[in-house]
Structure P
Amino acid sequence: MRVILTEKVKTLGNVGEIVNVSPGYARNYIIPQRLGVLADESNTKVLANQQRRISKKVNAERDAATAVAKELSSLTLEFSKRVGSNGKLFGTITNTELSKVLAEKGIDVERRVLIVETPIKSLGSFAVKAKLFPGVEGEFKVKVVMDQNQAEEIRKKEELAMKRKAKKEAQVEAGETTEEGEATEATAEEQTTEEEA
C-alpha cells in the first residue's frame, strides 16, 4: 500500500516521501497516528495544495540533517577490539554498534542510514557514510585499534621470546668457545710433548 508521509517516520522515510508499506501497518499505525495519508488521487491533489506546509517541514528536516552532517564530518570514532593472530577482528563492527556509539555522543543517526563501504573486520581507519536526507550525506571516520590488554600481552610475549633467543645465542657462543678452548689446550699439550722429545 502506498502512503504519503506527513511526518518523519524512523526506519521508513522523511516528510513528503511516498513509501510502500503493508496494509496493516498503514491502517493500524501510520494513518491513525497521523504520520501519513493514503497515496490515492484525492490525497495526492490535497498534498499538492498542502505542499507549502509540507515543504516547511521538509526544509526543517533538511536543515537538521545538514547540521548533523556537519557534526559528523569532524568526528572520529575509536574502537578498541581484540584481534586474532592474523590481525582480523573477532566479528565485525556493525551499523547498530556505530549507531549506539553516535547516540552516546549525542548524535541521533539511525542504523539504516549508515553505509559502510568495506566491512570493518580489521585494524585501521575506515570511512562511514550516513545518508541523512535525500541529497544530504555525512561522513565520519572509524578507527579500530588493538585492545590495550591484548597489546600488553603481545608485548610481554615478544620480550620473553627475545630473552629466550638471546639466552640461546649466548649458550651457543659459550659452547663454541669451550670447544675452541679445549682444542687450544690439546694443541699446547702436543707442542710440549714434542719439545721434551
Structure Q
Amino acid sequence: MDKDHHLLEKLKNSDEEAFEEIFRSYFIPLNNYAKFYTGSSQLAEDLVHDVYCKIWEKREKLEIHTSIKSYLYKSVHNNCIQYLRHQKVVQEHNRSQQGKLEEAMIINRLFFETGLTRLFQKEIGEMLNKAIAKLPDKTRKIYKMSRNNDQSNKEIAKKFKLTEKAVEYHITKALSYLKLELKDYL
C-alpha cells in the first residue's frame, strides 16, 4: 500500500494526524500556487484553507483516484478559477452599477438644472405677474414698458408726458414693491 493510499484511509477514519501531515506537506506550495493566480497572499491562504476544510468535512466519502498532491493542486486550481470568475462578475456588476449611477447623476443634473429651474421660473413668473397686477395702474404700465417692451425712460416719459425722473421714480417704486412681495422666492 503506497503512502497516499495509507494517508487517505487514515483520513477517512478521521485521523487528525493524517490530516495534519497532508496539511504540512502541501500547504506552502499550494499557497504559492494560489498566490500566482490571485496575486494576494491572504486570498491565496483563504482559498487553500477552503480546500483543506472541504477535505476534512467530506473525509469519510472522499474518493481520490490520483495522488493526494494532484488532487490538492486541482482543487486549489478550481477554487482560484471559481474566485476569478466571481470577481469578473462582480467587476461587471460594479461597472454596470457605475454606469447606472452616472446615468442617474446626469438625469438628476438635467432635472435640477432644467426641470426644477423651469418649475421655479414658472412659479416665480406667476407670482411676479400677480405682484405686478397689484401695482398702481400708472406704475404698472411704466414698469411693463420698461421691462417687457425694453423701452427707454425717455420714450416712456414722452408717452406719459412725464419727466425722466418721474419715470425712474415709478420704476424704482415698482422694483421696491416687487422685491418686498417676492422676498421669500428671490
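Read-outs throughout are calculated quantities, based only on the coordinates presented, and are distinct from any laboratory measurement. Predicted, not measured: the structure shown is a model, and the values here were computed from it.
Table for the structure above
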| item | result |
| --- | --- |
| Test item: helix-only ellipticity at 222 nm (-39500 (n - 2.57) for each DSSP H run of 4 or more, over all residues; to 500) calculated as -27000, pick one of P, Q | Q |
| At a computed 8, 20, 13, 8, 6, 6, 7, 8, 9, 8, 5, 1, 0 (P(r) over Cα pairs in 10 Å bins from 0, in percent), which of P, Q | Q |
| Which of P, Q leads on volume of the Cα convex hull per residue in Å³, for residues 40-87 alone, largest value | P |
